1. For mean projected area of the Cα convex hull in nm², which of the structures 1, 2 scores highest?
2. With distance in nm of label points 7 Å out along Cα→Cβ at positions 12 and 156 computed per structure, which member of 1, 2 shows the largest figure?
3. Here distance in nm of label points 7 Å out along Cα→Cβ at positions 196 and 268 was calculated and came to 1.0; which of the structures 1, 2 was it taken from?
4. If you rank structures 1, 2 by FRET efficiency 1/(1 + (r/R0)^6) of positions 36 and 140 (r between Cβ atoms, R0 = 41 Å, to 0.05), which sits at the top with the largest value?
5. By the measure relative contact order in percent (Cα under 8 Å, 6 or more apart), tell me the structure among 1, 2 with the highest figure.
6. The value -8500 for helix-only ellipticity at 222 nm (-39500 (n - 2.57) for each DSSP H run of 4 or more, over all residues; to 500) was derived from one model only; which of 1, 2 is it?
7. By the measure mean count of other Cβ atoms within 10 Å over residues 20-27, tell me the structure among 1, 2 with the highest figure.
Structure 1
Amino acid sequence: MKLFHTADWHLGQTLVGFERLPEQRAFLDWLRKTIAARQPDALVVAGDIFDTPNPSAEAQKALYQFLAAATAANPTLQIVLTAGNHDSGNRLEAPDPVLENFNIRIVGSLPRDAVGWFLPEKIVVPLRDAAGEVRVLCLAIPFLRAGDLPPAAPGEPFSHVAGTREIYARALEAAQRLRDEKYPDAAIVAIGHCHVSGAGETDEAEHTVLIGGEDALPTDIFPPSIAYAALGHIHRAQAFADGRVRYCGSPLPLSFSEIHCQHRILEVTFPVAAAEPAAVSVENIPVPLHAELQRVPAANSPALPLDALLAALAAIPFDPALPEERQPFLEVRVREDAPDPARGERIRAALDGRPVRLVRIRSEPPPPAANASAASAPVFNDADDLAALDPRQLFANAYRARYQTDPSAELFARFSEILTQITNAPAP
């Protein structure tokens, strides 16, 4: 039996005002074709289906169009989606009673009984192979917030790790009971949208969620009795516990810090016997890029002075044949050697009419001189110390700290002129 593992679609995301839905629809269409070609038995999506708790109608339409198309491409396909921290669990699972009739299961929040007790057996989803035999029992666990976790014992501090461990342990026990009663050859798979210890993040994507002072979960929350843990939340693909615990990563770069990530889905194949979890095999299936994200200069290079940056942009052969939705997104990094209110306007003018979408201009200060020493912060003991400050000296110090040089005589004179006008202005 094989399943596809993907996560972190973030449908409806915008990149500094630019819509990403055309790229996301292209990914979903590619995924549909890949499902038709490779015929997996199941598709698991480990959270962050949408980018916001209140997604647009177009983003929701993209999801439901995909679900219809995927099940048409593979009528026996089973789909399990769980909520991530960007999703509204209640909103996401609202159509679950209807979609269950089409082998689609959505778990947005932990199921509970009338008095609020967690019902672990309700999130154990049996998954069948092509012959109709249950081969996998899937623990469909969404993103867990503090309110989802059991309270601490009397006199003990609240622990996110301990609470999460208990939720997974109870779900695992329910799956093991079901396996012993009905499906002795089934492997157990856990879904998680979480941050595990040692997971490498991208600079601008998901950041550690601090709950109770704890920021990461140990991988032993997924014991060896779990044949595979399908994780979402971290956008960089990576593996732990000898490959048994994996992030698939996001299917397209969601920020410029993800340019060099390998975007993929994972095809996970299970052995005939559940007693052989080591035989689970994982294949990377690269996702084609619909629109590139480019940085000029590259992140590992220093920012360029304005004239050098303009020359570098002029030399890039942007493809004029690309439709607008496939034109690259661009971030430029310019060295800010001195104040220049026309800097952004000159960069935009250099790109005007070219087949590229300028997302961001990053102004970066010049590197400190080799012999530069950090200035010590002034010490203020009382109001008299503050009153004795010279605004002109403060201005010169701030300018020097930013630009590694003294302000020009003309600029300093202009500052002094403004200061004089403010000082001599009549009281309101």
Structure 2
Amino acid sequence: MSTDLNLRSRDYWKRMGWGLSLGLLSAIGAFIFIFLMTLGQSLILPKLTDWTPFTGPWWIIIVMTAAGFLVGLIHRHTTAQQMDVFKAVKDGYLDPEPVPSSLLISLISLITGFCLGPEVPTGMLSAGLGSWVSKLRGMNSDKTKINVQSGIAGAYAGLFSSPVVVLLMLLESDHKQSVNYYGTLLIAGLAATVGFGLFYVLNGMNVSSLLGILSPPAYHLSIYDLVASIGLGILAVPFALLFVIMTKAFSNIVKPLNNTPILRGVLGGFLLGLLAFILPTTIGLGTTQMPIITQQAAEIGVLLLIVFALAKLVALSGALNFGFIGGPIFPLLFVGSSLGSAIHLIFPQIPLGLALGCMIVAVPAAIVPIPLALAAIGIVIIGLPASDILPVFIAALVAFSITHGLGLGSSNKEKPVQKV
């Protein structure tokens, strides 16, 4: 059900008040989570400036193994779990009970360098908060859904540096297409603006570290670039499907350990720590490594760039299946940047900005069911001018359409891929 866009209705303004309040509270919670994550990473993780294989610190194996023990211990004694934020947007509810312990696991996972992003924990925090407050106040399902969506909007607008990303995400979620839905969008949009403004102020009047982190040379858009964007969207599909296969394989391997979460966590931490030692580019979200990889792509070479992309997929799939909690979007952005750099080296006639922009969004768009929102995120990261954004949207839609048209997208059986 959508909220009627009736500005003369007292009930609508009450919903607006609750939506803005929960957008603000969720943004505060998301900012605190990101602050703690960043602080912890600065104290524990190495400065990731070297992409050379076998240059990861040896002690990262110990750190990640110890983190696996802690994560397993929490799993054993709590109901912590990876929860589906997109499902919460659709259903308008997320069970708040597992949220605190799940956030603790996620914070440990992110601080100690596992290949995961903060979008899942911040989404769980905001959706759980909206559900809890609504239940506490005895609100009906319609009001609860608006509170959940507004909370997620406030958190994600700050995290992804753009309220527009949130509005696109809501438009791509399941909803009844009617004029009344604009009532919901208005509340969520204002909540997103509040969240974005909070992050802006608390970041010292800076928009975000995501904005323009790659900034490749500008290029003049031509009709050939639009054709190339279709091909780039198609090229992203095999890597997305490989991630689905990896996730299924890890799920089958880890399944016997699910009843012994401590052993599962310790083994996962050790194996992923060993991978981090061998290939330090698998450490963390990948956003700090993306500029290094793209700027030094010629020195790295095509083969190693593809190896980096594949290793990041292995690290992400492993983390999701060994009980660590976090999101796939940020690591998949790194995968896309590695592949985009490799494609530019193979086909130098394809502008670097085009290759990066299309691949950064096409890889996650083939997996996560928000292609337009992901395209907007990619545009923020690349800092593309308005005249060059069309190929990015085309590549995202092509990759999404192929995987979902074949019945292989995130709306199907692979649950670890769903939970974003």
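No value in this document is a laboratory result; all are computed from the given coordinates. Given the structure is predicted, the values throughout are model-derived calculations rather than measurements. Cβ atoms are built from the backbone, for glycine too; each structure is taken alone.
1. By mean projected area of the Cα convex hull in nm², the leading structure of 1, 2 is 1.
2. On the way: 1: 3.8; 2: 2.4.
Top value of distance in nm of label points 7 Å out along Cα→Cβ at positions 12 and 156 goes to structure 1.
3. Details: 1: 1.0; 2: 3.5.
Traced to structure 1.
4. When FRET efficiency 1/(1 + (r/R0)^6) of positions 36 and 140 (r between Cβ atoms, R0 = 41 Å, to 0.05) is computed for each of 1, 2, structure 1 gives the biggest number.
5. Working: 1: 13; 2: 25.
Evaluating relative contact order in percent (Cα under 8 Å, 6 or more apart) on every structure, the highest lands on 2.
6. That value comes from structure 1.
7. Biggest value here belongs to 2.
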